[in-house]
Structure P
Amino acid sequence: MNLIAAVDGAWHIGLGSRTAYYLPQDLHHFRRLTYGGVVVMGRKTFETLPHPLEGRVNLVLSRCMQPRPDIVLCRELSLLPGMLRSMENRPVWAIGGAEIYRLLLPYCTCAHMTYTERIYPADCTFPTPLPALGWMLESEEPVPDTNGEFQFRVYRNPAPKTLA
């Protein structure tokens, strides 16, 4: 399983129902990486979307959400492995919010982060900065047309757990 998020210098991820910052290059990067895969999100994240993400299986982890024909609903984390096995080996992406990141972080092998040192107003923060958890920075490249203010970073988890 992979993880994808956009964070600022304080590892903030959002304010209200919006991401910490708006960056069109980040949206393009997100689409390019996740298209054709399975995106796993919480109910609150799903409710911020105008519609399910096109070209992806939208799997929502929620105990209280009503079933819908355009998503896959998972009521318990313990059911997730079986559901993912039935997805024909598509790449799986944890896309938020904070509680989903907290739950799935130990099982992720790779994290694609859009990062900036700048700090934005926020009320939602990534659970723990990845370097503090021992994740290793594998690559870093500047986001085009941002004068180096934003980077696409890839972190690797040295000891991911198996989602049983």
Structure Q
Amino acid sequence: QTARELLRAHGADRIARELRVEWNSRLKTAAGRADYCQKLISLNPQLFEHPTEIDRTLRHELAHILAQFRAGRRRVLPHGAEWRQACCDLGIADEKRCHNLPFKVSESARRYVYKCPQCQRDFPRVRRIMRAVACLACCRAHNGGEFDARFRLKLVRL
């Protein structure tokens, strides 16, 4: 089924008429991206190396579009309950938030490495972190999920 047919089957005729699906070579690690405002789904050309994943990725991104369409102006969490329901409706009930495809990514691009002072986990980043950011796992484990400066990430190398 095409993306438009899937949307029409779930009552999203208006979005189905406007939706564009394109291959975007600027996607490097993401399998796809959905932009509800632009009515656009972008897919990573590296999916051609994994043809069985193309349909699943398209449905994953369509679920984002469908969830936001159903919610109207209300903001929905990117992988929240509305998205999970849309995944079920689109036939991918067991869908995960992230793919595990072996996309080639340049490790040299991640110039900054931050470390959590509590758990010692490394956080490689392409861009320098300009604001206070803490290790979410440690904040959840030791402070009820709230920001705690004790777990603020420290720059360890460029």
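Each reported figure results from applying straightforward, stated rules to the coordinates on display, with no laboratory input. Quick caveat: nothing in here was measured; it's all calculated off a predicted structure. Cβ atoms are built from the backbone, for glycine too; each structure is taken alone.
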When you work out relative contact order in percent (Cα under 8 Å, 6 or more apart) for each of the structures P, Q, which one comes out largest? P
Who wins on mean count of other Cβ atoms within 10 Å over residues 7-14 among P, Q, i.e. which is largest? P
With helix-only ellipticity at 222 nm (-39500 (n - 2.57) for each DSSP H run of 4 or more, over all residues; to 500) coming out at -4500, pick the structure among P, Q it was computed from. P
Identity of the structure behind 5, 17, 25, 26, 16, 5, 3, 3, 0 (criterion: P(r) over Cα pairs in 5 Å bins from 0, in percent, for residues 79-118 alone, calculated), options P, Q: P
One of P, Q was used to calculate mean count of other Cβ atoms within 10 Å over residues 95-102, yielding 20.1; that structure is P
If Rg and Dmax of the Cα atoms in Å comes out at 15.2, 44 when worked out from the coordinates, which of P, Q was used? P
